[in-house]
1. Work out the source of 1.00 here, i.e. which of I, II, III gives that when Rg/Rh (Cα atoms, Kirkwood Rh), for residues 74-129 alone is computed.
2. One of I, II, III was used to compute Kirkwood radius over Cα pairs in Å, for residues 202-265 alone, and the result was 13.7. Which label is that?
3. Taking FRET efficiency 1/(1 + (r/R0)^6) of positions 282 and 298 (r between Cβ atoms, R0 = 35 Å, to 0.05) as the criterion, which structure among I, II, III has the greatest value?
4. Given a value of 20.0, 65 for Rg and Dmax of the Cα atoms in Å, point me to the structure among I, II, III it was derived from.
5. Matching task: 2.7 is the computed value of mean projected area of the Cα convex hull in nm², for residues 146-185 alone. Pick the structure from I, II, III.
6. If log10 I(q)/I(0) by the Debye sum over Cα atoms at q = 0.12, 0.15, 0.20, 0.21 Å⁻¹, for residues 122-193 alone comes out at -0.48, -0.73, -1.08, -1.12 when worked out from the coordinates, which of I, II, III was used?
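Just so it is clear, none of the values below were taken in a lab; they were calculated from the coordinates. Here the structure is a predicted model, which means the values were calculated and not measured. Cβ atoms are built from the backbone, for glycine too; each structure is taken alone.
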Structure I
């Protein structure tokens, strides 16, 4: 019996935070603005399309964004408001299928393989969804294919307020034409490594032997990239997401200059918040796989240090802090974070690219 071809869609809400703010203040539609912090230590969460024309991008320091666009208005993020609007989008999607995986507050995977209605057409269904979302005052773009990776990439093809379909027979050619930086998980560092070996497109990966790619990227990352570029992404739409890690981090009001100050901050501020977020009273209540400490320095470079552990050990965080602190070579620290990786019972099914 022939296997039924999957129909996977990715709905991406267009400039979601910015669109949400325009709902509350329509005058914003005619001026460039960004959601985030505009001060020396602020960061852009997202920008409307007028601001993007000046080169303002997500994750950009607010001070740099102001230099690019002096007339830029900054709006403080309102997480509760965005979550309420996101939940309204979820309500619309649930009219279509219960098989929904929120990848983030503004991205949703849908499994439409066994769609009832719309003549079984994922294209017609997503047309309907996008029209319904407009009644909320926002827009969304969709990608449709037989797998998650291609659906996600395809959702960028017709932004804003459009959709793009990559049919099963077209997947290999579609991936072949992609620049590797378009593959989720292939960041700047891994892209540079691949470029050094003359690998810049999906077709290049399709033409290389698996063993060669693993020699470049390592066994796991090489295997995953090889499979994805050959159109094999078996990941399911997961309706109940398993937490892979839990952590807390904080951008500091002023740069920290002393390691002892950072140690006290971990003890007095971050560790209590981490315990609260993990919903535990004692550290040994929750098994883990590893602990990680993250520092972002005054020049916006950052470093992370991790160690395997069965349970959280506060003293291990202090050891990680010492190692990370030495890497700064005297630079001030503007952000400090700690996290723990949790055991994943479906690890082999949830392989993700983590090349950078």
Structure II
């Protein structure tokens, strides 16, 4: 049996299924603080109780995305229209909620203008991008880009993510629609469009997440996840394809850059026997995977990353991560039984 086949059968099936009840009980026991996941320099203690609220008063549906604002608060987006936005302090204490009009709330991006925080929300049911203040006041709305003639109707436009440049320009990934990337200026005026559905280098299957990468100040670029292709693609700011990074077996959501590393929630393992087979993935500045909390340790064979599999039934469709100033990770999950985020404390 090959190593890859062994990992798939043994690590994923045996650990992922047979070990699940024992691990689940451990997470909720008094020994919870002793549960550590991850690899190499990126290891974390699991906190399943962080941010748990009364679901009758502050319900969640799908917890799609999570960011930290300038005050250090943790801002969660859910598509439950009683409270689309839930704001916590870092201890998990509820501070405030707002939002009742985002049934398809999916993407959440923090942007700053003149020292003030704003949010960009993508709503795939409204087929719009909405810019709001941090308190929920709508600044503007962007509809589907009809002028590009890439869309026959607004129903084909189902945006999943945005990213913002220093000058206020922003890009939108249409991950559930026609797979185009649209570029707007700070006023919401269309500047460019590129991508589209397909398997070519400059195309996407599920352009789910997008991130502005300015770690190299002389060569800023865009990182865009082609989730169904298990690939992270790099583009120039004017929409030219540059390169791809393969992440075999990992359906990666949006890339999140913190300092020199890139963090991902992985919705699920591509070939796992169980569909709720997600985990996290962390790349260093050289695009090398250095840690996979909840999955097999990253291994390279002749510079090629071995296929990754979930090893512990901890996450249920993890959808986004937020990394705070203390290097802790907050994990928002889709389709997870209306659960609140999980906190991972860096050790």
Structure III
């Protein structure tokens, strides 16, 4: 890069250390081996996790004590039979039968389809509000994510072995980023352990001394790591390295439909391998904010009038970036689709 450009961007790079910026490959400070040897990555970790713990204490009343204990111990909560059987059957039937504007992304041999829970979908299937605005979803996603924030939500379909290609990269155990974040899965179909089930390493959300040492070691080489996801701040870990961190084997979530799973995705997780072509359909949500904010609320995009529009706005921004000569939008418009339709071209 031109030296003058380095100087011009230096204030931005410095300020972005106090945001969710995570790429070791693209950020000269975050990826600096010298700064990380002096403790930059470790200090960002410690500060972000301490602030998340303080925010969670203020959000604890929204979660049942048993769920709070399970989350604090494991990094996730599993709740079965979220809706009465008749209510769930009605919700599932209405959702799976309704075509809606969809986007698809291809990763290896796997296709991920998402239909945004925008205003149109929520008005057409008002039963959805009983889930995403219900006390269970609201309390768990806010506690796990450590912010009073509405997660961005979609109807998501995972089509494993749907096309020729390399193995799905999401089957590698990884942490999404360096700070606590939340993802939620409300399964609309049964999930079998050998058909792309969600996978999580219990207790891996905690910032233990062993995890800190591992993070510090990896931060010294992450800027040139051959795995592009690791280089961009989503660290991968091999299953045989878990014991070194004092962690158990991963758990595969073989669960029936009408089950909700909420997890902190700083913990190591993955999509389990599928031994055959399979389809998994779920309500899926994620939340991520600046981890260095001391307060829990204040998220304007969580306002009821704005929250359902976030996903369409995001897709439109990626489309615009591509039209203006930037990177290709991986989320391709495939027109109107039902959640269970075959993948697009």
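1. Numbers: I: 1.08; II: 1.00; III: 1.05.
Going label by label, the one that fits is II.
2. That value comes from structure III.
3. Working: I: 0.45; II: 1.00; III: 0.75.
Ranking I, II, III on FRET efficiency 1/(1 + (r/R0)^6) of positions 282 and 298 (r between Cβ atoms, R0 = 35 Å, to 0.05), first place is II.
4. On the way: I: 22.1, 67; II: 19.3, 59; III: 20.0, 65.
Checking each candidate, the match is III.
5. Values: I: 2.9; II: 2.7; III: 4.2.
Only one of I, II, III returns 2.7 for mean projected area of the Cα convex hull in nm², for residues 146-185 alone, namely II.
6. Details: I: -0.38, -0.56, -0.84, -0.89; II: -0.28, -0.44, -0.78, -0.86; III: -0.48, -0.73, -1.08, -1.12.
Corresponding structure: III.
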